[in-house]
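Q: See the structures that follow.
Any read-out appearing in this document is the output of simple, stated calculations on the displayed coordinates, not a laboratory observation. Predicted, not measured: the structure shown is a model, and the values here were computed from it. Cβ atoms are built from the backbone, for glycine too; each structure is taken alone.
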Structure P
Amino acid sequence: MSTTRKGRIGELEVTQDLLKKGWNVYSPIVDDHGIDLVAEKGNTIHHIQVKTKVPRKGKTSVEVVVKRKSKANYLAIPLPMNDCICYVPIDVSEKKMSIAVAYTKSKNGQVVDRHWYEDYLELPE
């Protein structure tokens with residue numbers, strides 16, 4: 001499956017999740033600012049970049065890198081292995097941001113300084 005196809009599937013999964021949670025979701029005609037979706041609820045608007053990652057065998061987290069060409073303020077990361085979407089805030093002061101979201105316990109039992117998927121299940125209103 002091509003990366004374009006995987007990315008589009010991820011965008012559709014995020015759209016479905018947000019619609020179920022009561023958000024209005026809009027899709028830009030052109031994605032030249034790193035914004036895949038716009039979510040609106042009440043007076044809150046979020047610009048979202050979707051990052052669809054396929055977990056590698058033996059890994060316990062997915063790592064996502066965002067370059068600051070993106071004008072999004074949130075990352076949406078579908079995690080099919082946990083049947084959820086993670087909504088990670090983007091630090092707009094950074095030129096490049098990297099985050100690893102853990103979806104299962106590591107083999108060495110590391111828990112300190114890990115970003116757990118459960119902490120990112122909701123997009124703030």
Structure Q
Amino acid sequence: MDALQALLSAKPIKELTDTVHIERLGTDFTVKALTMSDVSQLREEATYMKDGKLAVNEEQLGLLMIVKATVSPDFKDKTLMAHFEAKTATQCVQNALLAAEFNALTQAVVKVSGLAPATAKEIDDTKN
């Protein structure tokens with residue numbers, strides 16, 4: 001199959017999802033893939049000036065990615081935000097999730113979006 005046919009037969013990005021089981025809650029969260037445009041926008045939102053240079057706040061970027069990519073539950077839901085006494089969706093994520101749950105969701109978003117770091121074997125294969 002050539003590249004054109006592969007692209008034409010590929011599932012649209014907006015349909016790519018993954019689930020993460022949150023043991024403490026006994027339920028699955030659903031995350032969707034982020035586009036390049038989404039990631040660029042979120043990275044820009046998480047960028048700040050540090051010592052006269054631009055820097056990315058990685059924690060803020062992770063929070064923004066979770067808010068943007070999580071389909072279920074919706075961290076922007078007013079009832080959920082009120083329950084966790086959050087003024088913003090990112091604050092809702094911070095107040096609702098344990099650190100390991102945050103990491104699991106972030107990793108799922110990165111994976112489903114095709115942003116996962118290359119494995120050692122993939123790097124070796126690329127070099128050869």
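Q: P, Q: which one has distance in nm of label points 7 Å out along Cα→Cβ at positions 2 and 114, as calculated, at 1.9? Working shown, then result.
A: Values: P: 3.7; Q: 1.9.
Going through each structure in turn, the value belongs to Q.
Q: Here P(r) over Cα pairs in 5 Å bins from 0, in percent was calculated and came to 2, 10, 21, 24, 21, 13, 6, 2, 0; which of the structures P, Q was it taken from? Could the numbers behind the result be given before it?
A: Working: P: 2, 10, 21, 24, 21, 13, 6, 2, 0; Q: 2, 10, 16, 19, 18, 15, 9, 6, 3, 1, 0.
Attributed to the structure labelled P.
Q: helix-only ellipticity at 222 nm (-39500 (n - 2.57) for each DSSP H run of 4 or more, over all residues; to 500) computed as -14500: which structure among P, Q?
A: Values: P: -5000; Q: -14500.
Only structure Q yields this read-out.
Q: For distance in nm of label points 7 Å out along Cα→Cβ at positions 66 and 82, which of the structures P, Q scores highest? Intermediate values should be presented prior to the final figure.
A: Numbers: P: 1.7; Q: 2.3.
Structure Q gives the largest value of distance in nm of label points 7 Å out along Cα→Cβ at positions 66 and 82 among P, Q.
Q: Identify the structure, out of P, Q, from whose coordinates relative contact order in percent (Cα under 8 Å, 6 or more apart) was calculated to give 20.
A: Only structure P yields this read-out.
Q: Using distance in nm of label points 7 Å out along Cα→Cβ at positions 10 and 98 as the calculated read-out, with 3.7 as its value, let me know the right label among P, Q. Write down the numbers at each step before the final one.
A: Working: P: 1.7; Q: 3.7.
Working through the options, I get structure Q.
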